[in-house]
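The structures considered in this document are given below.
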Structure 1
Amino acid sequence: MSGGELAGDPKLNITGAASLAEARSGEISFFADRKYIGLLRKTRASAVFVPPDFAEPLAPAQVRVPNPTKAFEQVVIKFAPKPITFAPGVHPSAIVGSTVRFGERVSIQPHAVIEDGSQIGDDTIIGAGSYIGHETTIGSACLIYPLVTIRERSRIGSRVIIHSGAVIGADGFGFEMIDGRQQKIQQLGVVQIDDDVEIGANTTVDRARFGRTWIQQGVKVDNLVQIAHNVVIGKNSVIVAQTGISGSTRVGERVMMGGQVGIVGHIEVGDGAAIGAQSGVSKSIPGGVWFGSPAVPLAEAKQQIAWIHRLGKLFARVKEIEKKLGL
C-alpha cells in the first residue's frame, strides 16, 4: 500500500497505528524529523516508517518510504472509523431563499440559512446552523462546518474547508475621526477565497473596504487568525494560530507564519518568507527566515538574543571593574 521497502520480518502482523511515544507492540508509527530521534529509540512500536536514507539500527521493523508522514496517514485511514457522510438534500428546518441555486448532491444540514441569490456548487455540504449571506457563491465539493458565517457577496472556490465559528466577510475595521467622533467608513468590498483553501475554527476574514480581501489557492489558515480588510495572501501560504494581519498587507506565495505573529498594515511579505512565532513585522520584508519583534533575519535575531543573555555577566564584570577603580 505504501510502496516502501521493508527491513524486517515480512510476516509481522500490524493491528494498529500510533505516535512514537504512544505506540505499543503490534502497532506501526512513523519518523520524519530528526528532533524525534530520542522517541524513536525508545518506541515500543513493532514497525516504523522511516525516510529512504535512514540507516540507524532499530529493534522495530523499518519501512523506508519517500514521505513517512503521508505513508503513516494512509495506514491510519485504514484503521480509522469510516468518515461521517451527509446525505444530499435540504433538511426541513433549513431556511433557503427562493432564488438560491443548488448544484447536484448538495447537502444542507439542520437550521442552516441560505439567503436569496446564493449559489452552492455540486457535492458541497453546509453544516448545521451555518449562515450563507445574500448573493454568495460557493463552489463544488466544499465542506462548511456547523456554525460558520459567510456574509453577503462572498466568493468561495471549490474544495474549500471552513471550520466552525469562522466568520467570512465581516466588516473591515475602518473609522475616521470626524468632528471629534469616530465615524464608520462603509466596507463595500468582498472576500474571495480560491480553490483548496482551509480556514480554521474561529478565524475571521474581513471584507474589503472596496475591492476584495483575497485568500489565494491552497492557503491553509489555522484557528483564531485575524485577516483584515484588503489583505492578499499568496498561494500555498500557511498562517498559524493567533496570527493577526493588518489591513492592505500583501503576503507572498509559500509564506509560513508561526503562532501569534503580528503584521502591521500596508506592507509586503516576500515569497517564501518564514516568520517565527510571536514575531512582529513592522516593515516590508523579502523572503528568508525572520524572527523577533521587530522581526529581523534569523541570524541577527540569534545574535541579539545571545547578547541579551550575556548582559548579566557583563553587568557583574562592570561592577567589579568599578569597585577596583573606586567608583
Structure 2
Amino acid sequence: MAVRRQTQSYLQGLFAQRGIAPRRQFGQNFLIDLNIHDLIVKAAELGPDDVVLEVGPGAGALTTLMAAQAAAVVAVDIDTAMAALAGEATAGLPNVRVLCADALASKHTLNPELLDNVRAGLAVSPSRRFKLVANLPYNVATPIISNLLVHPELCPELMVVTIQLELAERLRAEAGSEAYGALSVLVQAVADVSLVRVLPPSVFWPRPKVESAVVLVRPSAEKRAAVADLPWFHSVVRQIFLHRRKTLRHGVHAFARDRWTKADADALLEELGLTGNVRAEALNVEEFLAFASLLRERLGPPPEDQDP
C-alpha cells in the first residue's frame, strides 16, 4: 500500500472536505515536513518484532509509515474525527489498530484498553518489543512519558517522541538549573535521553508558538533495577517537587506531619550528608535515589499523591 504523503495543502483540503479543523484543546499540531516523518521512523529503529504505540496519530501519516516496518501499530486518538481519518489512512493494513479513546484514564493512569491492545500485540511472540513513537499532543506528553516509564509491565524499550522544546529541555536538565524538576529526576533515573532534532514552528500546521524537538528516550534495565521501588520513588520525587521553592526539610516534614518533627527530618538528611536548608532542585539524580530509599526505610508509604 502506497503511503499518502500528508503535506499542509493535502491536510487543509482534507479537513475542508470533512468540515473539520485542528482543535487546540487536544493539542493538535500536525507535522507536515515529510523529512521529519522519515527521521522519526529512522530514529525508532523499527523492525518486524516491534509493537508500536502512537498517541495522537492525526490523519495517520506517521502510522502508515510505521506499519510498513513494524509488527503492529496501536494508534489512539481522543478526537473522533482524527481517529476516523487515521482509520481511513490505514484501511487494509491488518497490523494497525486505531482506537478512539483518551490515552489516559487519569493523570497518573493509562487507559486499560490501550494497554490491553499493546499486550495483545506483544503476546504473539516472546521476541516482540514495545516502543512508543509519536508526535505527542502537547497537553498529554508529560503524563504519557512518565506513566509508561514507571509501568511495572509495559515500559517501552524505546521512546521516540515529538514534544515541546521546553519539555525536551526538562527531560535532560541538570540539577540546579531552572528546567530541572520531578520529570527530569524520574526520566534520568531510569532512562538515557538524547535530543534528535530541534524543530521550528514552520514544520507544523497550524504553527505552534514555540519550538519543538524530536527526543529519544531509551529506558535502561540496569537503571530500573537499581531503583528498589519505582512507584515509591516516583511518588517521593513528585511530592518533594511540590515544595521546590521551600527547603528539603519542609518537604520531608510534609510527608509525616503527625509523626515527624523538623528535627527528625534534619536527622534523616544529615545521614545523607545534606542540610535541611537545601532545596529539591539542588539534589542530583543519585542523591534523590539515596534519599528516597532511606525515606522509605524510615517512613513507609507516603500519603495520597496530590497533583502538582
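Just so you know, all these numbers are worked out from the coordinates, no wet-lab data involved. The structure displayed is predicted, hence computed values, not measured ones. Cβ atoms are built from the backbone, for glycine too; each structure is taken alone.
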*Test item: percent of Cα pairs over 33 Å apart calculated as 29, pick one of 1, 2*: 2
*If relative contact order in percent (Cα under 8 Å, 6 or more apart) comes out at 14 when worked out from the coordinates, which of 1, 2 was used?*
2
*Please state which of the structures 1, 2 yields 2.7 when distance in nm of label points 7 Å out along Cα→Cβ at positions 71 and 231 is computed from it.*
2
*If helix-only ellipticity at 222 nm (-39500 (n - 2.57) for each DSSP H run of 4 or more, over all residues; to 500) is computed to be -12000, which of 1, 2 is the source?*
2
*Have a look at 1, 2 and say which one yields -0.39, -0.46 for log10 I(q)/I(0) by the Debye sum over Cα atoms at q = 0.11, 0.12 Å⁻¹, for residues 7-158 alone, as calculated.*
2
*Given that distance in nm of label points 7 Å out along Cα→Cβ at positions 47 and 215, derived from a single structure, equals 3.8, which label among 1, 2 identifies that structure?*
1
*Work out the source of 4.2 here, i.e. which of 1, 2 gives that when distance in nm of label points 7 Å out along Cα→Cβ at positions 39 and 87 is computed.*
1
*Given a computed value of 0.95 for FRET efficiency 1/(1 + (r/R0)^6) of positions 175 and 207 (r between Cβ atoms, R0 = 25 Å, to 0.05), which structure among 1, 2 does it belong to?*
1
